Structure I
Amino acid sequence: MAKLAAVLASAFHVDVPDVDVADALGDPDLRNWEAAVSCEYSTLRGNLAWSLEIYAQKFVTGPPSESVLAQQVAAATGAVVLFPAEENLPSAYWAATPERHFTRVRLYESDDEAPVYRVDAIESPVRQFPDARVMRIPEVVRELKIPTPVSDSFDDQGPRTAPRSR
């Protein structure tokens, strides 16, 4: 976890001692609650090994975006890092690879008491997910807001009526 602390310190522009990385189920008395950046980790079952919850105090200036942070963690650790997509779909994620590539991912979580996480589909091949189907993820495409300037300009002009036939 020392490598993760170093990556987070670099990403958030703080010193390593100002980063607290701890097991989510660990002893809370051993935590540095005043740390500038906190990271709680939990082990997962299935295609994902870890879940990270990362928080920065309000006084931390210029925190990285999720995509930038995911890419930095992936490159430093050699692991693929998933983070939620912008769309309001519970299964829609982005994957950042150690090779600094981003791709869309569909992630399913089982209903088990200790859930199993499975990467069902991915838009481009990632060696860490050999069993995932490589495909476009249709529900993500449906959610895209594609600009239609010609149609939008007609909408702005108000309602239209059909010409009357003679």
Structure II
Amino acid sequence: MELCLANHSSYPRIGASREQQRLRRAYAQRERGEISAEVFNQIQDSVVAEVIEEQAQAGCELLTDGQVRWYDPISHLAGKLAHVEINGLLRYFDTNFYFRQPVMGEKVHRNGPMIVEEFRYAQKTSRRPIKPILTGPYTLAVSSSDRRPCTASCPRWSWISARPWPKK
């Protein structure tokens, strides 16, 4: 049997040193409007590159971008859907981890590719194969609030079906 060493989810984004905490500082600065989206993206890019290199140096054969750009595993994807608002913080299952709860409105659908650009950047940065990570539809559904009325013709969580994004 052949085994493949791989990372399967998020990667520690914030370390003990000041340099390892630059993403946290940049996030706070971006929230306050002190840095531009371009500067924030450059910092995220540099952290993704470091995460990929660390995984490679550790001997991983299948790497991820570490979900460095993700605030949490729920709102990152849900926030890219049409007719979804991101609400306040909720506890993730029974852990000491919190996420921003999505609130589903009418006719939820994808606006376009959800993580393609993140994946392409990781591929470009790595000399090893990159694996994209997606939160599953069931987890997204049970972690979300639904504003739509529940009816026989439109059951709750019907939004999780894969729908193509609108043509332009």
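Readers should treat all values here as calculations from the given coordinates under stated rules, not as data from a laboratory. Everything quoted here is computed from the prediction, not taken from an experiment. Cβ atoms are built from the backbone, for glycine too; each structure is taken alone.
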Checklist line | At a computed 30, 20, 16 (semi-axes √(5λ) of the Cα gyration tensor in Å), which of I, II | finding: II
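Between structures I, II, where is mean count of other Cβ atoms within 10 Å over residues 71-78 highest? It would help to have the intermediate numbers written out before the result.
Details: I: 17.9; II: 21.0.
Largest calculated value belongs to II.
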Check: For which of I, II does relative contact order in percent (Cα under 8 Å, 6 or more apart), calculated from the coordinates, equal 14?
Finding: I
Item checked: Per FRET efficiency 1/(1 + (r/R0)^6) of positions 7 and 79 (r between Cβ atoms, R0 = 25 Å, to 0.05), the highest-valued of structures I, II -> I
Margin query: Comparing distance in nm of label points 7 Å out along Cα→Cβ at positions 111 and 135 across I, II, which structure shows the greatest value?
Written below: I
Checklist line | With mean count of other Cβ atoms within 10 Å over residues 23-30 derived as 15.9, matching label from I, II | finding: II
Check: For which of the structures I, II does the calculation of helix-only ellipticity at 222 nm (-39500 (n - 2.57) for each DSSP H run of 4 or more, over all residues; to 500) return -9000?
Finding: II
